[in-house]
Structures are given as structure tokens and as C-alpha cells.
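The following blocks contain the structures, represented as C-alpha cells.
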Structure I
Amino acid sequence: MDDSSLKALLERLPVFWWEADEPWQVRKTGGGAFADPGMARRFLDRIRTEVPRPERPPGGGHWQTRFDGRTFDVSWPVDDGGAHGRTRGLAVEVDAHPDIPTGHAAFARLVNLAPAAAFIRDRDGRYLWANHAYAHLYGTVPEELIGKRIEDFDAPAEAEQFRSLDQEILTRGAPVRHTLDYRRPDGSAGQAVGHRFPVRENARTCVAGIYVDITDHLRAMVQRQEAEDNLRALRDHSGLPCALLSANGRVVRASAAAAELFGLSLPDLVGRRAHTLLAPEPGLDRLHRRWNALIARRTRRVEVSALLVDAQGRQRRTQLHLTTVGHGGARAQHVWAVVTHESLPHEAHPSLTAAQVRILSLLAAGSSNGDIAASLKLSRQTVDYHLSRLRDLLGADTRPALVARAYVLGILAPRAWPPRSATATHPLSTA
């Protein structure tokens with residue numbers, strides 16, 4: 001195959017030729033069947049496996065083989081008297097569509113089974129090649145598109161738009177990025193984004209394109225934006241103190257009500273570590289354990305009593321609702337914290353014992369001193385002493401004032417009956 005014009009012709013056809021020394025030392029290859037040299041080498045390896053003895057090829061030197069989903073007629077050796085002791089082989093792809101642009105065979109192979117829709121059209125709007133994803137947009141297969149024109153598949157208005165885009169490519173001679181509106185197979189409106197670019201085939205300029213349907217992506221983006229807008233409106237206008245916390249407990253976002261609760265400006269609250277907003281109390285260990293369970297995704301929601309402290313050092317008892325955000329990953333990345341049922345802010349007071357809190361809950365239920373003593377198996381004098389001590393600690397002179405202060409300061413849970421401690425774990429707990 002020393003004739004340069006013949007070699008040039010074969011470069012534009014779905015043909016592969018080779019020359020090899022004995023035994024199987026390939027010296028020259030060519031043709032337009034394989035744009036990738038690596039694929040050409042793998043094809044020759046296939047031929048070697050089918051021809052273990054070159055002097056006795058199958059089928060008298062002519063047979064068919066399948067390679068990379070394609071069928072080839074193989075002739076080897078082509079003649080008996082090769083120059084310099086070389087043998088010559090020829091493989092011709094059968095059923096190759098004559099309109100497929102062989103010069104861009106690598107492009108076609110790359111995107112033929114890709115989810116991106118791709119095509120090549122001539123300047124008259126006739127399809128020279130299309131992949132399965134593109135044909136699927138029209139509810140058909142590539143073979144039904146080849147040789148047809150734009151108007152055979154698209155409505156007049158859309159066909160005119162696509163022809164105009166093709167003409168823009170042919171005129172500019174350079175790639176152009178486009179976002180297209182089109183009608184999906186189910187009749188709904190769709191959008192696709194991609195590039196069109198000129199390709200040169202058989203001394204003529206054609207238009208190639210590759211597009212990705214972004215309709216579902218855009219719809220998801222719109223839904224996400226709507227959800228974020230709704231969440232922002234809820235955060236900013238509900239009046240609830242709430243904040244988005246990172247896994248390490250830092251405030252990422254917060255509502256104006258949350259900043260007001262702590263007596264801080266919103267910029268001062270964002271970025272702050274959450275533990276600096278909690279007053280020290282025995283219940284902190286339990287809150288820390290439940291926070292770790294949230295971050296480890298052992299639970300998604302937690303409701304717990306918490307004693308918050310503001311910028312002036314005043315404390316208030318609240319209910320803290322914690323919910324993880326998202327489902328992906330072994331660990332939660334963010335947690336929404338919402339504060340409800342706030343007590344009035346107050347100066348820090350000495351912690352009460354379990355017996356004192358129990359006495360307050362029985363007092364709030366209407367029990368007399370004698371009833372309290374009998375219920376707790378204490379002497380009347382001991383109950384009198386605790387009540388006197390509680391009046392001093394809470395700054396209340398009478399029994400009704402003592403009960404009121406217990407609720408105002410968040411010592412007793414405002415939503416529970418019979419009365420119980422605000423820090424109790426179980427709704428029916430009286431401790």
C-alpha cells in the first residue's frame with residue numbers, strides 16, 4: 001500500500017488496513033475505521049486471537065468478526081506476495097451508515113451512549129448522525145433520524161429556531177453556547193443547555209451539537225429556592241427565636257428574635273459558639289449527650305429544657321427543639337434550634353435541690369404543708385424550713401407568690417399537670 005492517493009482515500013472510509021512482518025510484527029496501519037490508535041491495536045490483538053497460524057487463516061483468508069459493537073469483513077492476507085516478506089490485511093466495517101461523518105467518529109463513539117443529546121446536521125438541516133439520547137427526545141431511535149430534516153420532527157416555530165441557530169454557527173464559524181426551550185416527548189416544556197460547533201465533512205461545513213436537558217435540574221432549583229424563601233420568611237417573621245447551628249455548635253444563621261432573646265445584635269450572634277449561650281446547670285451533661293446523638297444521626301429530633309443566659313447575665317428557662325438538617329452523610333452537618341416557652345429573664349439564683357423542686361410542685365397543686373410532709377415522708381418542721389428557705393431564694397413572701405415565681409423563673413413546667421419540674425425528662429415525671 002505505497003500508493004499515497006489510495007491511502008488518503010481509505011483514511012475517509014470505515015476501513016482499517018495493516019502490514020505485518022512474520023510473525024505478526026505490525027509495521028504500518030491506516031484507514032478511517034479507528035480514530036484512536038489504542039483501539040486499532042486492540043483490534044489487531046483480536047485478529048491475532050482469531051488467527052493463531054497466519055499461514056492458515058480461517059475461511060480461506062476472509063471472515064467476519066465483531067469488535068466494540070461493530071462488525072468487520074476481514075481479508076488477510078490480501079495477496080500472497082507481500083513486499084519485503086510482509087503480509088497485508090484489510091478490515092471493512094459492514095452496515096456502517098454512509099452518512100456518518102467518519103472524520104468525527106471519535107466524537108460519535110464518545111457520546112453515542114452518553115446521557116447528553118448529540119447530533120450532526122448538514123447546512124440543509126438534514127441529520128447526518130445522532131446518538132440515542134438525542135433520538136429519545138423525539139421518542140425514536142437514531143436510525144429513524146438519519147437522512148431526515150429538522151421539520152420532520154419539530155414544530156414549524158421550533159424548526160425555524162433551530163435552523164436559525166445552525167445558520168449562526170455556519171456564519172460565525174465558531175462554537176456557540178445556547179440554552180434552548182423545546183417541547184418534551186410528554187408535551188411539557190423543557191430546557192436544554194449545550195454547545196453547537198462547526199465540523200468539516202467531505203469539503204463541506206456541517207453543524208454538530210451536544211446538549212443536556214436541564215429541565216428537572218431547574219425545577220429542583222426553583223423548588224429549593226422556594227423552600228429557602230419560605231424558611232427565611234418563617235425564621236424572620238414568625239417571632240420564634242431560632243438558629244442554624246453547625247456540627248461543632250457554632251451559630252451559622254439566626255432570626256432577629258434569637259438575637260433579641262440574647263440581647264445581641266444579629267452580626268454578634270452569628271458565629272458565636274452555642275455553649276456560651278447556655279447557663280451552667282446539672283442538665284448540661286444530658287443536653288450534650290443528646291446533641292451527640294443528633295450529630296451521629298442516632299436521632300433526628302430532640303426536645304429538651306435549657307437554661308439560656310443573655311448578654312446581661314440574666315437567665316431564662318426555655319424549651320429547646322433541635323432537628324438535624326438533610327439526610328446524607330454519616331454525620332449531620334447542621335441542626336436547627338428553635339426556642340419555645342421562655343420564662344421571664346431573671347438574675348441567677350442558687351440551684352434548688354430535688355426535694356425543694358418537689359415541694360414547689362406539690363405546693364402548686366394545692367397541697368397543704370401537712371399534705372406535703374405526708375407525701376414526701378418528711379416532718380412538718382422540715383417542710384416549713386424548706387418553704388421558708390424557698391421564699392428567701394426566690395424572693396416571694398407568700399405561698400401564691402412562691403408558686404408564681406416558680407413558674408415565672410421556669411422552675412416548674414408551664415404546660416404540665418399535675419405540676420412538675422421544667423427539667424424533668426418524662427412529661428408525667430414529678431421530679
Structure II
Amino acid sequence: MNRGVYTLALRALAPLIWLWMAHRARRAGGRWEIFSPERFGRSESPSSLTDPVWVHAVSLGETRAAQPLLNAMLERGLPILLTHVTATGRAEGERLFGDAIARGQLRQAWLPYDFPGATRRFMAAHRPRCGLLMEREIWPNLLAAARDANVPMALVSARYSESSLRQARRMGGVMREALARLDMVLAQTAEDAGRLAQAGAPAAVVTGNLKFDLVLPHAQVEEGRAWRAQLGRCIVAVASTREGEDSLFIEAIKRHAAAPGAPLFLLIPRHPQRFDEAARMLSDSGLGFARRSAGTVPRPEAAVLLGDTLGEMAFYYAASDVAIVAGSFAPLGGQNLIEACAAGVPVIVGPHTFNFKQAAEDAIEAGAVSRAADPGQAVDMAMAFLQDEPRRQQTSRAARTWFDQHAGATARTMAALEPWLDRGR
């Protein structure tokens with residue numbers, strides 16, 4: 001497939017893509033603006049930034065991952081254009097960088113659809129000094145427009161799984177051509193660098209994973225610890241559950257909920273559109289539960305607190321004695337286990353962690369993370385941790401030590417980007 005065929009296919013599929021986005025918008029809520037001018041590369045107002053560094057963070061996870069890098073650039077006084085595709089990513093950007101937005105140093109926009117005209121208009125409207133694509137965002141027409149506009153492009157904190165490599169090969173020349181248009185690749189691991197090279201990207205520099213440089217919000221950490229002390233119960237977080245996992249965890253929790261001294265389980269769905277669905281499951285299960293959004297401390301008889309809020313993961317982890325990081329008990333690739341390790345809690349993951357393959361393997365080898373075969377075994381392992389305080393403390397220390405040992409990706413990334421950050425137009 002060449003880029004012309006790709007563009008024709010994208011145009012033909014666009015109505016289906018928009019229907020899918022509208023469906024997500026109805027389920028998730030938030031401000032999607034599917035047919036806004038920005039989605040087609042037309043800025044609704046003149047750009048207030050001169051020579052911005054453009055950072056693209058497609059959704060919630062990438063926005064959080066970009067936080068250490070964005071903070072470093074903001075501290076240097078650099079103007080930043082931050083783009084997203086999803087409403088949750090944009091809302092998180094507003095939450096994390098509200099002060100920079102208010103003072104006019106950072107501006108948010110939607111990434112345009114990958115049509116040639118839309119991407120050209122985007123480049124002309126914003127004139128970025130460089131573009132930084134977080135993790136694995138490769139869009140053929142976007143990269144072609146950047147090359148035509150003389151905007152150097154980098155893939156930052158890049159990860160590229162075996163499935164991504166297979167998909168790139170299926171797409172043929174269009175993906176190889178797009179990857180070849182990158183001017184710089186800063187990879188999380190040597191394995192990611194190797195797969196990207198096989199797919200057609202330039203030789204990568206391994207700078208590490210930016211997620212290791214996150215700083216948990218101090219206020220949330222203190223609030224979580226105080227809340228745990230007030231509650232006076234052990235707490236097990238079941239974090240970032242995806243569709244199909246909640247019901248399995250609820251069944252596993254039921255087996256332990258009636259035991260004397262049973263912990264409180266925090267059930268935290270990954271996506272806000274599933275909060276009400278998880279609440280219905282809990283209600284149908286007969287388990288006593290409360291919702292975090294209600295703002296009340298759960299009653300002693302409650303087995304579960306539903307974590308139906310956004311931006312509070314540091315609170316949940318700080319309050320917990322053990323964390324089960326879900327998204328890994330179905331073949332979905334797993335969710336961010338690094339944040340839980342940063343909080344210094346023993347971590348349990350499922351069998352499917354290919355999105356965090358190297359991190360998961362390294363953390364398991366370091367004794368910071370354990371792997372369970374299914375939700376039932378994960379809950380059993382969490383209960384075993386609660387009953388073995390010396391082991392729990394040892395694993396907690398290992399988690400924090402492992403996290404600290406991998407810090408520094410932001411500094412290495414900033415050093416690699418230095419010629420671009422000082423580039424004038």
C-alpha cells in the first residue's frame with residue numbers, strides 16, 4: 001500500500017471512524033468536537049504561540065507519560081502546543097497544565113485527521129519548531145506534511161511491540177515510508193529500538209521510559225495515607241480494569257469479602273464511560289460498596305469502594321497496601337505498573353503485559369512485581385501479602401528501589417532534543 005491508496009482508504013472509512021468516535025463520545029462524555037475546525041487543521045483563532053514545541057499525546061496514558069518532559073520544557077520557558085485525539089487526553093492535559101495554559105505558555109489543540117489538506121493546514125497554522133510524537137503515534141500524511149514544512153519530527157519514549165511490527169509489515173510501504181520520515185527516534189528499550197529499525201525507522205537512541213520520571217502529587221499521596229489511617233482497614237487496589245475484567249474481579253472479591261478482617265477493595269475502571277457499568281455489576285453482585293465520587297468514607301461493612309473519579313490514581317495507590325494492575329488479565333497489553341511501584345506498594349499483574357513487556361519483566365526479576373494467571377489468583381496473592389507483613393514490606397521496598405533505579409529518561413530526552421529546542425525559525 002502506498003500513501004495515495006492509504007489516503008483513499010482513510011477517506012472511504014472516515015464516516016465509520018466518525019460514527020465510532022461519536023459512539024465513544026456518548027459513552028464517555030467529555031468534549032470531543034468531532035467536526036470542529038481543528039479536527040480538519042483549521043485553527044479557530046490565530047496561534048498565540050511563536051515557534052512552539054509541538055507534543056502529541058493521543059490520549060490519557062500518553063498525556064500522563066508526557067508530563068515529566070512537558071514540565072521540563074515549561075521550566076525552560078519554552079512555548080508548547082499540546083495535541084490530543086481523545087477527550088480524556090485533553091481533559092487530563094487541562095488538569096495537569098492548567099497554570100501553563102492560564103499564563104499562555106501552553107496551548108491545547110486537536111490533532112487533525114490524517115488527510116493531506118488537514119495536516120498541511122495544521123502545520124501552516126501553528127508553525128512548530130519541532131514535533132514530538134509520544135510512544136507510537138505514526139500518521140503517514142502528518143509526517144509527510146511535517147517534512148514539507150521543514151518541521152523535524154521525533155518519536156519520543158517510543159515503544160513498539162511485536163504486534164505493532166506485524167501491523168506495520170501488513171501495511172507495507174506506506175508505514176515504512178512514514179517511519180523513515182522521522183528525524184529522530186528515542187526508544188524506551190533496545191528491543192523497541194530494534195523493532196522500529198526493522199519497520200523502517202531511523203536508528204534509535206535508547207533514552208528510557210518517561211513514566212519512570214513521574215512525581216506523584218504530594219497532596220494526593222498525603223491525602224491517601226491519611227484516608228487509609230482514618231479507615232483503619234487494609235486496602236487492596238484493583239486498578240485500571242478494562243472491559244471483561246470487572247466481573248471476574250468482583251467474583252474473586254466475593255470469595256474473601258465475608259472473612260474476618262477482610263480488606264476494602266478499590267475497584268478502579270480505566271475509562272470513565274464504564275463507571276456506571278461497574279456500579280451496576282457491584283449492585284447485582286450483592287457486595288456492599290460505595291462510590292468515591294460520593295465523597296464519603298465507606299461503611300465498615302462495605303467490601304468495595306468504586307474508584308469513579310479521574311486524576312486520583314496517586315491517591316488510590318498511596319492508600320493501598322497491595323495493588324493489582326489490571327488491563328493485563330485480558331489480551332489488552334496491560335496498564336501502567338510503574339505508577340504503582342512509584343507509590344511503593346507490592347504490585348500484581350496478569351499474564352498480558354506486552355505494552356509494558358520490558359518493564360514488567362525487569363520488575364518481576366527485581367522482586368517488585370508478581371504475576372498472576374487470572375483475577376482469582378491475583379486476589380488470593382494480594383490476601384497472602386496482607387497476611388505476611390515482612391514479605392509485604394520487603395516487596396514494597398523493592399518496588400520503590402526498582403522505580404528509583406530507572407529514573408533519568410527526561411534528562412536524556414532533553415539532551416537528545418537540545419538542538420531542536422533552541423532552534424529558531
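Tabulated results
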{"item": "Winner on distance in nm of label points 7 Å out along Cα→Cβ at positions 43 and 259 once structures I, II are ranked, highest first", "result": "I"}
{"item": "At a computed 39 (percent of Cα pairs over 22 Å apart, for residues 51-210 alone), which of I, II", "result": "II"}
{"item": "Structure from which -10000 was derived, helix-only ellipticity at 222 nm (-39500 (n - 2.57) for each DSSP H run of 4 or more, over all residues; to 500), options I, II", "result": "I"}
{"item": "Cα Rg over 2.2 N^0.38 Å from the coordinates reads 1.82; which among I, II", "result": "I"}
{"item": "Parent structure of the calculated result 13, given that relative contact order in percent (Cα under 8 Å, 6 or more apart) is the read-out and I, II the choices", "result": "II"}
{"item": "Structure with the greatest value (metric FRET efficiency 1/(1 + (r/R0)^6) of positions 27 and 299 (r between Cβ atoms, R0 = 41 Å, to 0.05), set I, II)", "result": "II"}
{"item": "Which entry (I, II) yields the derived value 5.3 for distance in nm of label points 7 Å out along Cα→Cβ at positions 75 and 155", "result": "I"}
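Coordinate-derived values only; no laboratory data. Everything numeric here is computed off the predicted structure, so don't read it as measured data. Cβ atoms are built from the backbone, for glycine too; each structure is taken alone.
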